[in-house]
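Multiple structures follow.
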Structure 1
Amino acid sequence: MEPRETAEQLTGRSYEQFLTRYPDYRATALLDELRATEYARLDEQGHVYLDYTGGCLYARSQVERHLKLIAGAVLGNPHSANPTSAHMTSLVESARKAALAYFGAAEDYALVFTLNASGALKLVGESFPFGPGGEFLASADNHNSVNGIREFARAKGARARYAPVVAPALRLDVAEAKRMLDDAGGGEKLFAFPAQSNFTGVKHPLELVEEARQRGWRVLLDAAAYAPTNRLDLRQVRPDFVTLSFYKMFGYPTGVGALLVRRESLRLLRRPWFAGGTVNFASVGAMAHVLARNEAAFEDGTLNYLSIPAVEIGLRHLEAVGIGLIGTRVQCLTGWLVEELLALRHSNGRAMVRLYGPSNTEDRGGTVTMNLYDPAGHLLDYRRVEELAGEAGISLRTGCFCNPGAGECAEGLTGDDMRAAYALGDDINLQSFLRLMQESGQNKSAGAIRASIGLASNWEDSRRFVEFVESFRDQTRLAIGEVTFDIESCRVIRDGS
C-alpha cells in the first residue's frame with residue numbers, strides 16, 4: 001500500500017498545478033521578496049488579507065521614510081510665507097507634481113487634494129452646473145458616493161438616470177448606455193461610471209469616455225478600485241474628472257484623496273460656498289469674495305499637510321514595484337481563485353458558491369464577490385461566514401459594499417422588493433431587509449462576501465481561502481448559524497440568543 005501524501009505534499013502538488021495553469025505567475029517573484037521584507041508582518045502574525053478593495057496594505061519602508069521626513073524637519077501650516085510654511089508648501093507641491101506625472105496628467109489636468117475619493121466626488125457634484133435640461137447619467141454599478149451626485153442634479157432641476165448592467169457578468173450594457181447618451185437635452189450633462197467595479201471587479205470599457213465626450217457630455221471616472229492594480233494614463237483616456245483615494249493604491253497615508261480635473265472643465269465648476277484657503281479676497285462689509293485660482297479654490301481649509309508628502313513616497317514605491325507586475329500577479333491569482341470556487345460542490349452535486357460578475361479574467365480585476373449556499377440551496381448568512389473567517393485569520397469583507405445597484409442586479413431584487421423595504425419606514429436597514437426577504441419566502445440576499453487580491457497577495461492566501469470555503473461542504477444553514485445585530489445594544493447576537 002502506497003503511503004498517503006502529507007498535507008505539505010498535497011499543497012506543493014497543488015501549487016505546481018497552479019503554475020502550470022498560470023505560468024506568468026513565476027515572473028512575479030519580486031513580490032514574494034517584498035512580502036518577506038516590506039510586508040513580513042502578514043506571515044509573522046498569520047494573516048490572510050483579502051480586503052485590498054477596502055484598502056491596500058502599506059510597505060514598512062513607506063512609513064519609515066515618511067517618519068524620517070517629518071521627524072527631521074520643522075513643518076508648519078502651508079498657508080503662509082514663513083520658513084516652516086514655505087518648506088511644507090514645497091513638499092505639498094512636490095507631491096502634487098508627482099501624482100500628476102504618475103497619471104500622465106501634468107499638461108492638461110489640475111489635481112485637488114481631498115480627504116478621499118468621496119470628498120472628490122462631492123466637490124464635483126456640488127459644483128457642476130446642473131440645471132433644467134441638464135442630466136446626470138450613471139452606470140447602475142457605482143459606489144454610493146457617485147450615486148449621491150444625483151441629489152445635487154435633481155435639486156437643480158436636472159434629470160437623473162441609470163444605465164443598466166446585465167447579469168450574470170454584471171457588465172455595463174454598452175449599447176443601452178450609448179442610446180441613453182444620445183437621448184439627452186441641451187443643458188450641461190455629466191456621465192459617471194467606475195473604471196473598475198468595487199462590487200464585482202468588472203472593468204468597464206474606458207472607450208466610453210471618448211464616446212460620451214463626442215456626444216457633448218462631461219465624464220466623471222471613478223478610479224478608486226482601478227488605480228491600485230492598473231495604470232491609468234490620462235494622455236490616452238481623457239475624462240473630465242477622475243476621483244481616487246491614495247490609501248487604496250498603496251495603503252499609506254489614509255485621509256488623502258484626489259480629484260484630477262481637466263483644466264478646461266475646472267473652469268466650468270461653480271462652488272456653492274467658500275472657505276478658508278479658497279479665496280484670494282473676502283469681505284464681510286461688502287458681502288463679496290474672490291475665489292483663488294485653479295485647484296486652490298477647491299482645497300477647503302487646511303490640507304492634511306503632514307500626510308501629503310507620504311503620497312509621493314507611496315507613488316515611488318508603486319513605481320519601483322511596477323504596476324504591470326502587480327496586475328499580472330492579481331490576474332493569475334484571481335483566475336485560479338474563480339476557477340476553484342466555481343468547481344466546489346456539495347456531495348449531492350449542488351454548487352457551494354454563487355459568483356457575482358465574470359467567471360474568467362477577461363476585463364476583470366481582483367475583486368471576487370460571492371455568496372455561499374448549503375446542500376439544500378439555502379443561502380448562508382454572509383455575516384456568519386465573515387465571523388468564521390475571522391476566527392481562521394482571514395480578513396475579507398461582507399455587506400453591500402456601498403454599491404446598491406450592482407447588488408440589486410446580482411440578486412435579482414425587483415422594484416417591488418425595494419418598495420416593500422421602504423414601506424418599513426425609517427427603521428429600514430440591511431438586517432430588517434434580509435428578514436423581510438426571508439419572511440416573504442425569497443432566497444435573496446442584500447449583501448455578499450468579497451475577497452479581493454492586491455499588491456502583497458500570494459497563492460497561499462488564495463489556497464487558504466478556498467480551503468476555508470471548502471469547510472462548508474455538506475453543512476446546513478442551521479448548523480452554521482446566523483448572526484443578527486441588536487440596534488439598541490449595539491451587539492452581535494448569534495442564533496437569536
Structure 2
Amino acid sequence: MLIKQDQDEIIGFLKDASNMPGGWAERVYFPECEDDVVAALAECRAQGVHATAAGAGTGLAGGRVPFGGAVIATSRMNALLRIDADRMRGVVQPGVILGEFQQETERLNLLYPPDPTERTCFVGGTVATNSSGARTFKYGPTRAFIERMRVILADGDRMEIPRGRFVADGYDLRVQTEAGRVIELEVPRYTMPAIKHAAGYYAHPGMDAIDLFIGSEGTLGIVTEIETRLIPLPERLFSGIVFFADEPSTLAFVDEARARSTASRTGASPRVGAAAGDIEARALEYIDWNALNLIRDRFPSIPDAAHGGAIWFEQETTGESEERLLELWYELIVRHGALADDSWFGIGLEDQKRMRAFRHAVPESVYEQISEHGQTKIGTDMAVPVERFAELLAFYREQFAEHGLRNVIYGHIGNCHLHANIFTGTPAEHELAVAVYRRLVERALAMGGTISAEHGVGKLKKQYLLAMYGEEGIAGMRRVKKALDPEGILGSGTMFDVGQ
C-alpha cells in the first residue's frame with residue numbers, strides 16, 4: 001500500500017470543491033484492497049489519529065477536508081468488478097468514476113440513473129453523500145439504487161450489508177460483522193422531511209441498515225464494494241431548453257409539467273389514453289437570467305428576451321409514443337407563453353449532449369469564479385415542499401436585492417430544490433453573504449424544508465444541521481456513531497462534533 005507524507009504530494013487531498021480552507025493531514029494512505037483499509041485503520045488507531053475518507057474531491061460541503069490525522073484515499077480501489085446484464089446489477093469498488101461506470105452500463109443497454117452534475121466523481125462518493133442530480137425528479141437519489149455494500153468499520157471489522165439483511169425493529173437496529181460481533185444501536189428519532197433530502201443519518205422506524213450507511217459521509221465506515229441496481233436503457237429520449245420572458249410564466253410552466261409528470265408516474269393522469277401516455281419528465285431543471293448571462297459567451301444564441309430564465313427538460317419516449325409526446329410538450333410550452341421560436345429541442349444524441357453541456361456549463365462557470373477568487377462556496381442546497389417553493393424563491397430574490405449580492409440561481413426545480421450561489425469580492429461582502437445565507441436556511445426550515453437536498457452536510461453546514469434537528473437529534477446521531485465507531489476515528493468534524 002502506497003503511503004505519502006510529503007506535504008507537496010498530498011496537498012490535493014486537503015481540500016474539495018467547496019474550497020473550504022485550513023485542511024491539513026500528516027499522511028495519505030492509498031489502499032488497493034480491503035486488507036489495506038484494515039491495515040491503515042489499525043495504524044491510525046494505534047497512533048491515536050483520525051482518518052478521513054477521500055474520494056475524487058468533487059464534494060461541495062467540505063466533508064473530505066481533513067483537519068489533522070490521516071486521509072484514506074479510495075482512488076486505487078477502482079475496479080469495475082462486474083456488470084450482470086441478466087440480473088441488472090453492477091458491482092464496483094468505491095474509486096470507480098461514475099461516468100465511466102455509466103458508459104459501461106449503457107453499452108449493455110442498461111442505465112444507472114443517479115446523475116450528479118459532476119460525473120468525474122467516484123461511485124463511493126455518491127454513496128457517501130446519497131448524491132442526486134437531474135434525473136432524481138423521476139428516479140430518486142442514489143439510495144434507491146444501492147442493493148449491497150461491503151464496509152470496514154473503524155476497528156477493522158468487516159460488514160457485508162445486503163438490502164434486507166439487517167432491518168430495524170421499530171427504532172432498535174442490530175447489525176453483525178463478519179467476525180460475528182453483534183452491534184446494537186438506536187435509530188435517531190427525528191422526523192426527516194418528506195422531500196428530497198440528504199442531511200444527517202437516514203432515520204426511520206423499521207429502516208434497513210444499508211440506508212444508515214448511505215449518506216453517512218464517511219463517518220460510520222469505509223465502503224469497499226458497492227452493488228447497484230440497474231434498469232433498462234430507455235429506447236429514445238426527447239429534450240428541450242425552453243426560454244421565458246418572465247418568471248411567473250416559467251413557474252406556471254413548471255407547476256403544470258411537475259404535476260402532470262407526477263400524475264403519469266402514479267397512473268393518475270386523465271389527459272390522454274394510456275397507450276399514448278402523457279408528459280412525464282425525468283428531469284426538470286431551472287437556469288435563471290443571471291445564470292444565463294454567466295454562460296452567454298459560451299452560448300451566444302441565448303435569446304436577449306429570456307428574462308424569465310430557461311427550463312431544461314428530458315422525457316423518455318418510444319417509437320410509438322414520441323410524436324404524441326412532442327405534441328403535448330409543444331402545447332404546454334405555447335400555453336405558458338414561452339419563447340417557443342427561440343427555444344431548443346432535440347431527439348438526436350448530439351442535440352442531447354449539447355443541451356446537457358448547456359445545463360452543466362452553469363455550475364462549471366460558478367466553480368471557476370469561486371476558485372479564481374479563492375472563495376469558499378456559499379451556495380444554497382435547500383429544498384422545501386412544493387406548496388412553499390415559489391415563496392422561498394421570492395425570499396431568495398428579495399434578500400439578494402436588498403443586500404446587493406451578486407448571485408445566480410439554477411438547479412432541480414422539479415424537486416423544489418435550487419442552488420442559489422453568491423459571489424463575493426471582499427471579506428466584508430463574504431461576511432454579509434454568510435449572514436444572508438443563514439436567513440435563507442432559517443426560512444427554508446420554517447417552511448418544513450431541509451438544509452441539504454443533495455450535497456450533504458460535511459463540515460460547512462454543521463451548525464445548520466443542529467438548527468434542523470436540535471440537540472436531541474444530534475445526540476441521536478452521536479449515539480449511532482458511538483456504537484459503530486467508539487473511538488471517533490472516522491470523519492472527525494463531519495456533520496457534527498463527536499465530543500460535544
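Check the numbers for distance in nm of label points 7 Å out along Cα→Cβ at positions 210 and 482 across 1, 2 and tell me which is largest. Don't skip to the answer; put the middle values down first.
Working: 1: 5.2; 2: 3.0.
Largest value of distance in nm of label points 7 Å out along Cα→Cβ at positions 210 and 482: 1.
So distance in nm of label points 7 Å out along Cα→Cβ at positions 50 and 74, computed for just one structure, reads 1.9; which one of 1, 2 is that? Show your work: numbers first, answer last.
Numbers: 1: 5.2; 2: 1.9.
This figure was derived from 2.
Name the one structure among 1, 2 that Rg and Dmax of the Cα atoms in Å, for residues 154-425 alone of 22.1, 66 was derived from. Can you show the working numbers first?
Working: 1: 22.1, 79; 2: 22.1, 66.
Of the structures listed, the value fits 2.
Given a computed value of 2.8 for distance in nm of label points 7 Å out along Cα→Cβ at positions 98 and 322, which structure among 1, 2 does it belong to?
On the way: 1: 2.1; 2: 2.8.
Answer for the origin of the read-out: 2.
Out of 1, 2, which one gives 23.0 for mean projected area of the Cα convex hull in nm² as computed from the coordinates?
Working: 1: 28.2; 2: 23.0.
Comparing all candidates, it corresponds to 2.
No lab work stands behind these numbers, since they all come straight from the coordinates. As the structure is a computational prediction, the values presented were derived from the model and not from experiment. Cβ atoms are built from the backbone, for glycine too; each structure is taken alone.
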